[in-house]
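Next up: some structures, all given as C-alpha cells.
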Structure I
Amino acid sequence: MNLGRFLTEVSTVQTGQTTLEDWRRQLQRAHVQHLVFSCDQQNCGFSLQEENSLLRKPRRAPRSIAVASVAFKDGIASETYTAMVIQGRNGKGEGYDDKGVVVRQSSDRPTSCNLHYHLSVKQRYGVGERFWATIVMDSCVSPKDRAKAFAINTACLSKIGGCGTIETMIPQVLGHP
C-alpha cells in the first residue's frame, strides 16, 4: 500500500537534519505515488492522504482517514505529522471523529534530549475505553522509537469493519498486534 511505504519513509526523517533534496530522492527510490507537494519561499512539504471510501460507501466500515506529512523549513526537515481518524455516528446519524491516533515529531531541541517518544492516551469520560492517542517526540528520538511510533496499521483502511480500537490502529506502541 502506498501509505505504508510513505509512513516507512516518514519514519526515517530526522527533523533538523534531513534535507529536502535527500528526502525527494528517497521518495523516488521508494516509488511513493500520489504525494501532494507544496512550497512557498522557505516552507515546503510533502503530504499524502488516504481514505477507506471503497469500504465506507457500501457501509462495510466506518469512514477512516489517514494523513501523513513532512514539513521543511529552509530546506531542512522541521516536522513530521501523521494522523488516523475513525468516524463514529451520533444518534442523529451525523459523523464525528470517534477514535484517533496522532504522531508528531518536531525539530525543537529541548534543553534535555529524549531518546523516547511521549505517549498520551485519553479514555472516554476519564474511564473505560481508550479512544485517542497522541505521540510526540523531539529531534533526539532514537530511530527505533521513531519507527515504532510511525508504524500505524494501514490495514485499518482496507479491512472490512475497519479498526475498532486505538490499540489496533497503532499496535507497535499500545501492545496489541
Structure II
Amino acid sequence: MSLFQIWTTHNRPWSVREIIVFLIILSVCSFFIFRAVRRKRLKLQQGAAVLALILFLGVVFASTVFTRTPTVRRYERIPFWSWYEVIVNHSWSLLVENLLNIILLFPMGILLPVILDSRLRPSMVYLMGVVISAVIETSQLIFKRGLFEWDDMIHKGLGCMLGCLVMNAAMKKWRRRRGRNC
C-alpha cells in the first residue's frame, strides 16, 4: 500500500471548522513566535523550527486521530506483538506499518535540536517521542479512532530519536566546518 493510499484510506478531508480552528491556533502561535524572535528571545531559525513543529504536529494529530472515522474501541496490550506477527507469520503489511510509524515522528526529532539550539541526548528525545505518541494512542483509544498499541509508542519514539541523531550529527559537522572557516 502506498503512502497516498494509507493517507486517503485512514483520513477524511478536513472540515471547514477544523481548518478554521487549526488556522486560528497557528495564527496565535505565529504571533507569539514572531514576538519572541523580534525581542531576541528566539533566533530566527528557532522560531521557524517551532512553527514547523506546530504545523507538523497538527497534521500528525489530524491524520492519526481527528480526521479518522470513529469505529469501536480497539487496543493491543502485548508489547512487540507486531514484530511477532512480522517474524513468525511473515506479515509484510505490519512490517510496513511499523516502518511508517518509525518514520512518522522522525521530523520532530530533527526539529527539536534546532528549537533548543543544542545537541540533545537521544534518550531524552526518545522519551519526548514516546510522550507525544502516548497522547496520540490515548486519544485514539478515547475517541475510538484507531488501535491503541504499545508498539506504536515504541516505534514513534524510536523514529523521533533517529531524527535527533541525524540532526545532532549534522549540527556537529556544521559547527566544526564553521569553526574552520572563522
Structure III
Amino acid sequence: MKNLQPAVFTWDGEVMRPTPVSLPLCMRQFVRGESYLLTAEEQRSAASHREFMALVHEAWTNLPERLEATFPTPDKLRYWCLIAEGFAHEKTILLQTRGDAQRVYEYLLEGPENTHAEINGNVVKVWTAKSQRYAAMHKQEFESAKEAVLERLAELIGVHPRELSKNAGRAA
C-alpha cells in the first residue's frame, strides 16, 4: 500500500467529510468505493502554535547584535533551531570532485531559508527543517520541537526559557 498523506475530515453526524483544503489530496490518493482505516489524532491547539511563533519572534527581537545578520528573519531563526535540535530531514550528496561539491554548496546557500548545508571535501550535507504545518507535524512532535527550540532560543539570548515566555506574554 502506498504511503498516504494525512488529511483533515469533519464529522457531520453521519459521515466524515474532507475539509475543503484536504479535498484535492483525498481526490488524488483515495479510490471511490475502497475502504480505509481512519484513526483519530489529537490536533495541537492553535493557541500553542501562536504562542510558539510569538516566542520565536520575541527571541529574534532580542538576538545579540553578532547574530542579527545570521538570522535576518524570525523564520530563519526558527528553521535553524529546528535543524539544530534534530527536527529536520537530512540528505548526503556525494559528488565527483571538491569543485562540484563547492558549486552544489553555493547553490544551496541561495536556496530556501528552511535549509542548511555543510561541505566536507566532495560531500555536501543538507538539512531541511521539518514543516510545522498542522497536517505535517502532529501534536506530540510539535510540543517536543517547541520545547527544544525554546530552550535553544533562550540559550542564544542568554535568558531562562520561563523568562522568554514571560517577556513574550507582555509583548503580545
Open item on the list: Once percent of Cα pairs over 23 Å apart, for residues 19-122 alone is calculated for all of I, II, III, which comes out largest?
Closed with: III
Task: Structure from which 31, 23, 13 was derived, semi-axes √(5λ) of the Cα gyration tensor in Å, options I, II, III - done: II
- [ ] Have a look at I, II, III and say which one yields 12.8, 38 for Rg and Dmax of the Cα atoms in Å, for residues 107-154 alone, as calculated.
- [x] II
Task: Structure (I, II, III) behind the derived value -14000 of helix-only ellipticity at 222 nm (-39500 (n - 2.57) for each DSSP H run of 4 or more, over all residues; to 500) - done: III
- [ ] Compare FRET efficiency 1/(1 + (r/R0)^6) of positions 35 and 59 (r between Cβ atoms, R0 = 30 Å, to 0.05) across structures I, II, III and report the one with the greatest value.
- [x] II
TODO: Determine which structure produced the value 0.95 for FRET efficiency 1/(1 + (r/R0)^6) of positions 27 and 83 (r between Cβ atoms, R0 = 35 Å, to 0.05), calculated from the coordinates; the candidates are I, II, III.
DONE: I
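We did not get these values from a lab; they are worked out from the coordinates using the rules stated. These numbers were taken from a predicted model, which means no experiment stands behind them. Cβ atoms are built from the backbone, for glycine too; each structure is taken alone.
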